Structure 1
Amino acid sequence: MGLAEGIRKRGFRKWYERELIQSHAHLVLTCFCAIGLLAAFEVHSRSAPWSDQLTDAGAIVLFAFVGVWALRRYLYLLTHAEAVANQAVCPQCQTYARFSVTEDDRVHQLLTVRCRKCEHEWAIAH
């Protein structure tokens, strides 16, 4: 779901909360992958049969790949949510997060919003 659809459906505050929860879930996944990676290194042994060594190497690669992906996803979601939240203040009346979406320009990645308090319109880059 895109930014405009999420804000229209849930409102900005709920969208922001869900983005932060989702990003921190990816951080927890990164921590689990780090633990799994350490455990896979611990059980890896050069004296084990080739099949066991191959299984250990596969686990190491899998935990490393998923961990890096989850870390990148965490950082993206967190910075995206913070960048949008920093623009969620009405420039005219300084009201935070009380706006409705009027237009979604996906080409220029701009979201035009209108303040519910003073009806001022401004653009949020996403």
Structure 2
Amino acid sequence: MKRKSRNEKVRKALARRQRVRKGMARTDRARLTVFRSARHIYAQLVEPKTGKTIATVSSRKAGVVGAGAGTGNVEAAKKVGEAIAVLAKEKNIDRVVFNRNGFLYHGRVKALAEAAREAGLQF
């Protein structure tokens, strides 16, 4: 049974997440899931059958973004997108399903997705 949320904003965010993820249940491709916070952006590859994480990259890792660079901007998101695509290639994953996790497809989320596409991932 679903739990009711008292906060309208939280309820709508959960509904967006479920709506985005609903279509992904029918595929056998790995999921590229994105989460963004105010300071960082995270990307992970999830296996569809077991739900286990295959690889993860975030702007918190010093080697991904670089020393002294901002972590909550579009440039950091592009670097995370490139890094997750490289990890996917190492694991022999070419085609994924993009899970924007309820976030709107613009700004940092879009930059991450486009950088991953340019680095060779297909979705």
Structure 3
Amino acid sequence: METSEKVSVNMNIATLSQIDLLVDKGYYSNRSDFINQAVRQALGEKRAVVEETSRQQNELDFRWFIGVMSLEKEELLKAKESNIKIKIKGYGLLCIDGELDDLVLENVESVAVKGKVICSDRIKEHFKIR
């Protein structure tokens, strides 16, 4: 399963030339290396915002995630037993095993993911996942 995606970034020539200089000087192996390190640094600086948002979202009445989430059979069975419909919302990659389709349709109320959802066509159609 692929857990990375290509992104396209527009940069002005002056910025790109500085990156190229640092690559040529050996500080970074290539442009992608520089961009990945810059993004990790920026995310590190905003870690508190991400953590606080995660904490707040998990207190609400839906299953919230950031990163990678796999919907598990045990969670679906627990929801069924409790007569609760799961609402899924998050950012990243959601994986739903095709063998769980019937349980998902019975026990999941909604799916809203900004990112990618790997699941059967049946689930995609039901929840209108693109």
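Name the one structure among 1, 2, 3 that Cα extents along the principal axes in Å of 44, 33, 22 was derived from.
Structure of origin is 2.
Given that helix-only ellipticity at 222 nm (-39500 (n - 2.57) for each DSSP H run of 4 or more, over all residues; to 500), derived from a single structure, equals -12000, which label among 1, 2, 3 identifies that structure?
On the way: 1: -21500; 2: -12000; 3: -14500.
Among 1, 2, 3, the structure yielding -12000 for helix-only ellipticity at 222 nm (-39500 (n - 2.57) for each DSSP H run of 4 or more, over all residues; to 500) is 2.
Each reported figure results from applying straightforward, stated rules to the coordinates on display, with no laboratory input. Small disclaimer: the values here were computed from a predicted structure and weren't measured.
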